[in-house]
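A short reminder: the numbers here are calculations on the coordinates, not readings from a lab. Since we're looking at a predicted model, the values are computed, not measured. Cβ atoms are built from the backbone, for glycine too; each structure is taken alone.
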Structure 1
Amino acid sequence: MTSIDFEDLRYYPALRTPGAEIRGLSMLDEARKARIIPLITLGKWPKSDDFSRSLSKAREAMGNQPFFLDLPDDVRHHSSTSIALADSAENFSAWREFVGAHSNVIPVVQTSQGNRRQIVQQALSLEEAHQYLGFRIRDFQRDTPLVIAALSALTRVQNAMVFVDAQYIRSALPAYIAAVTAAINSIRTEVPETQITVLSTSFPSARTQFFDASRERGTIPILDRELHQSIGGNSVASYGDYGSIHAVIYDDQPIMKWSPTIDYAQEYDWVFERRPGKESNTEGYREAAQGLLNRFPHVEQSDIWGDQMILEAAEGQPFGASPQSWISVRVNLHLTRQIDLAYQAPDDSEDEFDF
């Protein structure tokens with residue numbers, strides 16, 4: 001793997017390996033893709049009983065670019081065979097062997113099982129084999145002291161990235177600001193040179209509360225930048241989010257009744273158009289896309305993949321007539337907007353905005 005300085009990058013999105021999220025990532029142009037190192041969590045892939053297919057799709061999406069690789073922390077999102085990857089036996093040897101053959105993979109140290117010594121030894125082995133590694137703090141009380149212990153044992157702390165993951169923050173933003181700040185302070189008190197990214201998502205599980213009076217459109221504010229700024233911005237930690245995906249995975253739940261909806265990601269909000277009650281989903285998506293074109297005419301001149309899919313849909317040729325297809329469009333547009341925002345010139349940065 002080529003040399004990496006985590007301080008050079010300004011945006012670390014977290015994604016999962018269901019097809020929609022990975023497709024949105026894969027359709028980023030190469031220039032933007034080179035400006036991120038995403039954190040990809042493996043998940044079940046159709047007609048595959050292990051995570052090898054998911055890993056293959058992640059590597060295909062990223063090409064030769066590096067990415068962090070993690071396992072789900074909930075056993076419900078493992079297959080019958082993939083659960084063995086999280087086994088702490090022999091200092092997580094199954095996980096270390098799984099990631100060992102892939103040069104562009106940056107492994108995330110597993111902390112959901114095992115004792116402190118096993119986790120520290122796992123981190124040391126991954127550092128020796130891969131040079132770069134990641135940590136993810138989901139349960140602040142449980143994970144933070146384990147991560148501090150492992151960081152303290154590393155040879156080069158600068159080659160590790162710690163993701164402080166607040167998960168879904170819309171329900172209680174002030175509480176998450178306090179919790180994230182406390183976790184960062186605990187880490188930096190013990191290991192001051194630690195590289196940290198703050199992760200969160202504010203994309204809701206349902207849009208109902210954001211409908212306007214027509215119930216055909218609405219706007220959802222993005223709160224993740226507000227969280228990042230509230231803890232001190234880039235001077236304290238890098239910015240990360242879930243790529244416009246809700247935090248909870250619904251692998252085993254049936255899809256409820258839905259209406260054709262297209263979300264349009266902007267820098268600080270998601271705008272959506274929906275068309276309930278249409279005779280066909282294709283017509284619903286065509287009208288939703290046309291509604292977005294009426295509001296954002298620049299889409300017609302855009303070379304961004306997500307914009308092109310909206311334009312095609314407005315012309316009556318949607319590339320998909322189901323929610324999953326349009327999730328990939330939202331992810332693609334969100335990643336594009338956040339990459340561009342992250343790398344704006346300093347005098348155009350988010351610091352100039354009042355949230």
Structure 2
Amino acid sequence: MVEQWNWAGAHWWKFDFHTHTPKSEDYGKGPNQSELKNRTPKEWLLDYMKTGIDCVVVTDHNSGEWIDELKNALKELELEKHLDYRLLYLFPGVEISVNGGIHILAILSEDKTTSDINTLLGAVGFRGGKGKTNDCTEKSPVEVIEEIIKAGGLAIPAHVDQENGLFKEFQNKGTSLEQVFKSKLIIAMELCDISVSKPVLYTDKKLNWAEVLGSDAHHPTGDKSPGSHFTWVKMSTPSLEGVRLALLDGDIAIKRSDNFTGNPNEEHGRFIIEELSVENAKYIGRDKPFKCQFNPWLNTIIGGRGTGKSSLLELLRLTLRREKELRALPESIQGDLRKYQEAYKTRNDDGLLTEDTTLIATYRKDDAVFRIQWNYS
């Protein structure tokens with residue numbers, strides 16, 4: 001990515017779908033557990049900031065107790081201007097221990113709170129201890145999924161190919177597996193080993209869930225720590241709806257860290273038009289310059305008749321001194337397009353420019369930025 005260019009539209013965001021805080025009973029498991037369990041919300045957030053993670057789903061075992069504390073700590077870090085602070089999007093969530101022995105991740109929108117997680121846990125019939133995994137919901141997997149969706153969230157079966165995973169635990173329970181596969185509410189799963197064979201029933205049902213990867217981090221360091229496993233997600237400003245749409249798009253908007261190296265934001269052409277600025281045209285740019293920013297990938301211009309689709313293209317053509325291309329077109333079409341190059345004299349003239357019109361295209365070639373200016377006069 002070219003530095004200091006926050007382009008319009010979608011970016012790729014480094015997203016961890018599965019994390020744990022000290023509120024999970026097994027966080028920090030090992031000889032230093034008592035010390036690690038005393039880590040603060042700020043320390044936890046900085047773990048992810050230091051590794052360049054952009055978005056984190058907080059998914060403690062059957063608990064949302066740290067959601068509100070993390071939100072407050074995030075605000076404090078920003079106000080303190082901590083040296084390691086970077087923008088981080090928090091998504092409230094929970095890893096639910098479900099009847100039948102499987103775990104399901106619930107991801108809620110950014111505005112949800114600890115109270116919303118508690119409400120969800122009540123709705124699925126989880127009566128066990130917060131942060132513990134030795135109890136499960138009263139409701140079935142399908143019912144739990146339905147409650148998550150009803151709460152406005154996303155339901156993602158956790159580590160499906162490992163212990164407490166849907167594929168692993170239900171491999172000999174065809175009826176239970178089929179019930180989940182029949183649900184139209186699941187659009188993604190957390191798959192830890194991308195090479196693992198999926199159940200025959202999954203293939204027979206022609207399912208194509210997005211395959212995401214999370215760290216499932218229970219320690220600040222080690223093989224499964226913050227930043228160790230993540231998923232690149234393509235969207236505009238991170239939001240639950242943006243995540244949902246990316247998951248529906250599948251491989252074109254999802255890249256796993258175990259199947260992709262590098263930064264996908266850097267994978268675009270060397271020659272890019274960043275922006276078109278229009279000043280003092282007939283209808284636009286009169287009070288202030290009209291600016292249209294572009295994305296380094298596909299740009300689609302959508303609008304009804306008379307909304308400016310052709311104007312944008314033709315003014316850009318004019319700015320880049322490519323108006324000679326029109327000579328190859330039939331004369332009738334050339335006549336229709338001539339208005340984009342002419343200044344109007346009277347109210348009824350077709351010309352869309354004025355004698356004071358200035359057009360500026362900002363253009364990037366590798367790391368260099370250029371501005372190409374066109375003046376009518």
Structure 3
Amino acid sequence: MKVLFFTLYPGFAPSSRFRVNQFTGYLEDSGIECTVLSSIAFRDYLRYYGSKNKAKRIYLQASEFFNRVKQILEAGKFDIVFLQKGILSVSLAGMDKLLFSLCKNVVFDFDDAVYLFSPQQIPGWCSFLEDKNQIAKIIKMSKAVIAGNKHLADAVSGLNDKINIVPTSVDTDFFRPAENNTNNDGITIFWSGNRSGNYLLKDVSRVISKLASKYKIKFVIQSDSADFIDFASFSPAEIIFKKWDKEEELSNFQNADIGIMPMHDSEWERGKCAFKALLYMSVGFSVVSSPVGLIKDIVRDGENGYLAGSEAEWEDKLIRLIEDKNKRNEFGVRGRKLVEEHYSLKVNAPKLKRILEEVAAA
């Protein structure tokens with residue numbers, strides 16, 4: 001079986017990395033030939049993605065379009081096209097017709113509420129080219145649909161009767177607790193994300209600032225960009241910004257004591273797969289999160305982590321963990337066990353393999 005995986009972004013980007021790339025080793029060992037192509041080229045992603053410059057955005061979308069058209073023209077050589085999140089980062093009219101005319105066996109995978117809006121927007125002067133119903137059409141025509149969680153699956157359940165749930169999964173051989181956590185210099189609170197989520201940090205800045213006046217804490221932020229982060233708002237806390245780097249990623253996780261996951265209660269956020277919390281749990285440290293969406297199924301308040309729905313609760317729950325090392329360790333052990341049993345690559349890779357085999361055999 002030959003499977004062509006279409007991702008929007010290069011392999012290091014979270015959705016490409018955790019929904020596609022980390023599965024290919026297992027699939028290839030199982031006899032499935034895997035080819036992964038992103039619509040946005042690696043160089044273009046680094047130079048232009050997220051740019052505020054209009055000309056750069058237009059160039060990126062034009063380059064992405066020509067890349068994807070070229071890739072789609074090769075799709076007929078494969079048994080299955082696995083489409084992750086969308087054909088393009090914008091819903092350009094007609095692209096779905098082109099894809100499905102050349103490949104009938106399409107599996108659509110999504111880990112965000114992309115049925116609400118596309119990751120990127122078409123410039124206003126050519127908005128007539130946008131097909132806002134494209135994701136719904138793709139879901140209807142796909143031979144199988146894979147959702148990252150039940151909320152997403154339920155949202156599109158009326159469009160296709162072959163909807164599967166495969167959680168965004170953690171490679172627990174890689175993301176693992178440190179053998180010896182040498183962090184004895186106070187408490188390290190950790191947030192990992194990317195540019196699009198940096199704005200959420202303002203929701204906890206006042207709490208971190210208050211805690212820093214009482215306790216010796218460091219707040220480590222790991223992101224691909226420092227945009228939209230008001231570092232001064234965390235004063236007097238010691239803030240350490242670490243630009244995401246694959247070589248340092250694991251050690252940044254392992255050297256933390258508490259991971260935080262602030263969220264807004266919106267339809268988009270409710271569709272999130274709570275992957276940040278799963279990564280925190282996989283390396284064995286405790287989690288405090290807003291009670292939004294899937295996280296309420298993952299974090300059982302007071303049992304394997306804490307949920308905080310207000311500023312007062314954020315302060316209270318963080319203080320409990322700062323002051324109680326045994327509780328931090330207890331949550332860490334339970335969280336790791338949960339990930340290993342339900343959200344690990346070892347558990348979910350066979351599920352993906354089964355779905356692909358069923359589509360190929362139909």
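In this comparison of 1, 2, 3, the computed figure 5.3 for distance in nm of label points 7 Å out along Cα→Cβ at positions 70 and 334 is attributed to 3. Have a look at 1, 2, 3 and say which one yields 1.1 for distance in nm of label points 7 Å out along Cα→Cβ at positions 206 and 230, as calculated. Corresponding structure: 3.
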